[in-house]
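Take a look at these structures.
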Structure P
Amino acid sequence: MDLDWFPFWLSLRVAAISTLLSTGVGLWLAYLLANRTFRGKDVVDAAVTLPLVLPPTVLGYYLLVLIGRGSWFGRVWEAVFGGPLVFTWQAAVVAAILHSAPLLIKSARAALESVDHDYERAARTLGASEWRLFWRVTLPLASRSILAAVALAFARAMGDFGVTIMVAGNIPGRTQTVAVAIYHAVESDNGQVARALVLAVSALTLGILWLANRLQPGQAAR
């Protein structure tokens, strides 16, 4: 069997980049939602949750409107990079971010809210700034749960299908991620390719879930 592993490696790259970007923005949003009170907080929280409940086709349509060639963002992208963003592997990264970031933000928020605030109050009485407090006290205390959230976000990004196929398409050797490749193999009645990719993704995802469980507080010693 001549199996093309490009979709698998592309999905790994897409998931890694999207998880890295989601972690940076997601931690900031999670911190705001967990520790700050501001006007419109409920709206922001609802907006973060929305991608978890909307159909993937709806999310894909929103992305096409926001990053398509007719949008200001799409025009700027095309002017800078010389080509449209849609139907590229970079569009698959955007789709993966939309698919996985909400899970990361919700999980990271729960982790930050579970931190014993007595430690934070003690650090404030010693004159620690909010920036130093976050990096030296809050984040270390929540680090295991946050790393577990990052691992779950990576696994979720690996498996996106609906949003990816709408904004990145199914171009073999260019934008065909593993989830799209499996769908294409099944539609083409190519059971060997479908089974091989399914087993590879299942094994990787199982390993990631095992790691996420091990990272949860209280699990390391078991």
Structure Q
Amino acid sequence: MMTVGSSVARLLDGVVAAERLHVVHNGTSGLETEVAPADDYLPGAPLVLTAGYLIARKGHAYVLEAMARLAAAGRTVEWTVVGDGPLQVQLVRQAAERGLAGHVHLLGRLPHDRLLALMARAQLFALPSWDEAFGLVYTEAMSVGTPVVACRDEGPQDYITDGVSGYLVPARDAGAIAEVIAGVLADPEGARAVGEAGRRVAGELTWQRNAERQLAIYEQVLAAAKRKDRR
């Protein structure tokens, strides 16, 4: 049996025999395409970008709370969200209640090339999602050199090393998210290095590598079956 990440494999511990369980990461499409940043969008403003369905487990409420904490400390940051979902009205209301209505931008669904351009424009991609098996959207952001923040002990931990190729925070921890955002904005050179390391990691997560890994597993299973038949 194959899973896309270690977090899923852990859920199957004791259900599927360890020797029959294999982790095969997804690939990232478009790695060979150069993406130009969307410099026309909020030019010059510090920008945190999120992309994902607007449901609780994607952690949008915790990014919003992080924005509020930064604002209270005198740090104004723009937060743009790409995607739609049932929490849209709630997020708009909460942004207004926290005095952030002018700095929170819910754009709904966008063409994929525009999303990639916004990723390349942002200083940070933040999606503190839990129950995340792999998270293709993180590797897409990493592929354009933008540092990402994801949740610890979830699928992205398979390919993100905290502070090296991205940032990992505990789930449901607005304070940790605020610290990452503040650190990225305070040290753009350090953040750029993390983004470039992330780009290299994403560059290795190709669909070719995915196919080769699956083929190797099939060959291993077939070889084991042939040995069993000869007994």
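At-a-glance table
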quantity	calculated
Structure from which 24 was derived, relative contact order in percent (Cα under 8 Å, 6 or more apart), options P, Q	Q
At a computed -24000 (helix-only ellipticity at 222 nm (-39500 (n - 2.57) for each DSSP H run of 4 or more, over all residues; to 500)), which of P, Q	P
FRET efficiency 1/(1 + (r/R0)^6) of positions 17 and 73 (r between Cβ atoms, R0 = 41 Å, to 0.05) from the coordinates reads 1.00; which among P, Q	P
Winner on distance in nm of label points 7 Å out along Cα→Cβ at positions 25 and 161 once structures P, Q are ranked, highest first	P
Comparison of P, Q - label where FRET efficiency 1/(1 + (r/R0)^6) of positions 97 and 145 (r between Cβ atoms, R0 = 25 Å, to 0.05) is highest	P
Source structure (of P, Q) for log10 I(q)/I(0) by the Debye sum over Cα atoms at q = 0.07, 0.10, 0.18 Å⁻¹, computed value -0.25, -0.48, -1.34	Q
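The numbers here are math on the coordinates, done by the rules we state, and not lab data. Worth saying up front: this structure is predicted, and the values here are computed from it rather than measured. Cβ atoms are built from the backbone, for glycine too; each structure is taken alone.
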